[in-house]
1. To which of I, II does the computed value -12500 (helix-only ellipticity at 222 nm (-39500 (n - 2.57) for each DSSP H run of 4 or more, over all residues; to 500)) belong?
2. For relative contact order in percent (Cα under 8 Å, 6 or more apart), the calculated result is 14, so let me know which of I, II that is.
3. The value 55 for percent of Cα pairs over 13 Å apart, for residues 224-279 alone was derived from one model only; which of I, II is it?
4. Given a computed value of 2.7 for distance in nm of label points 7 Å out along Cα→Cβ at positions 104 and 120, which structure among I, II does it belong to?
5. Taking 46, 20, 14 as the value of semi-axes √(5λ) of the Cα gyration tensor in Å derived from one of the structures shown (I, II), identify that structure.
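What follows is calculated from the coordinates using simple rules that are stated; it is not laboratory data. No experiment lies behind these values; they were computed from the predicted model shown. Cβ atoms are built from the backbone, for glycine too; each structure is taken alone.
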Structure I
């Protein structure tokens, strides 16, 4: 494997369900339960659904999750954790697809069977998670389809809902995106504000600073964000593994890729949209990163319907 391939492999990572911290997720779901039933009914959540409880519903029912538009499914695995957290003992959940599957309009996503009052207790929380995560996965998939023919990989960002990062990054991966760093702790990414804080305003200072970081971290993956061609082309693969071209136009990206050290990974970011992502992909960077799937996607239209 070449140096370039090794660097690219370091960025082309995807989280899967096994990587999700289930204890953190259970804490999130406990908060969701409290939102639904209040603090007075946490020991007996069924009584906290005062409408259903007042209706004195008896017996069992069957329900199904239905996709009302074409969607990439995500969040199927969360159902069982929701049932456990909401202390629903009767419910069985039978998926009809798996996370990452493209399901067509009116397709069944899952079947639920059990006590009627328990289905109603979990309904909204279950839909909230699956609709949100499926919306992110669907948006990611639509971008991936645009850039795949150019052999460019989509990356997500840290522009995530606080507390939901693992889930939202899992959703982008279900849509075909690779995951950028999970947090500040797992990769050195020198951003524009690091440079500004160090008062680095010319190439000489820039090169000296980057080399000092490499000297202190000889084996760590290092990426640096630049906003000028001059800064980008001053970099050597001895100093960094990757360069992030921030708010460059496609002509500038093409120029940098042509003259940049060939062992350095190129990532393009800033202002990426459905309207322009293909023009950037045509420049053939290694990666295009965008936070759009997590902060611009709409929830997938998924409903829970009773059936006999």
Structure II
């Protein structure tokens, strides 16, 4: 595929990230229009020739999720009909990932449906970052390259040299992620045991592990309403934790998330730019790290048919 021309395009959800990726690759962002018809329907126009090219389309399906998903699908279709040689959907944040199974009767498996739609539209490959449910890779009938933002966070926290650090999982589901951070940061591990009382509310039951007198790093793949992670922060503070840090890849930040984060006893909140952080959500203790380099290197490796997993290992060793 390396003999084909590489081109990177962006939908309407995160052009700044796509621009940073192109800056890292030393190329310009492809010319495409994403507009609306008078009735609100999405209107797409690719403004340059893509025949025979290796196209990478950067489009996280963040809010408004349905609109961004339609933009993604229509742009893939446009590239396919314009005779692109290969189309890789670069979806740093994958919406509908939480609905990955039937946890009760008469509900859809939305993640599978969205996967089918992306494939049917004409994508040949998917590049994603910190999928909420790892089994989503098996929902696709096309190759999926699944990256992790951990190396980006590792560089940040290793540089801070935080003493007496304990990595804390805000729930049992995040324990594997937290264990990886703890290993790489040579830190201890603790897990918050919680009970979910509704789709958006949880109740902390206990903390498994020692946090008294330690600095704490809470890690998760996303912050949506911030209920779980702020409850965990409050709990470990009550148990004697010193400074508390939060690291989360996807800044969904909806509902009461910002007010909860403002009230939480947290020194620093570190996010990535998979989802654009609106100006009104920026705070002094919020730091946004870019994943543009990580995605840019993955794009290059896919284009040249090289190993993407080895990229993750190299990033992790830095």
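1. Working: I: -12500; II: -10000.
Source structure: I.
2. Details: I: 23; II: 14.
Only one of I, II returns 14 for relative contact order in percent (Cα under 8 Å, 6 or more apart), namely II.
3. Details: I: 55; II: 60.
Matching structure: I.
4. Numbers: I: 3.5; II: 2.7.
Source structure for this number: II.
5. Details: I: 46, 20, 14; II: 35, 22, 18.
Of the structures listed, the value fits I.
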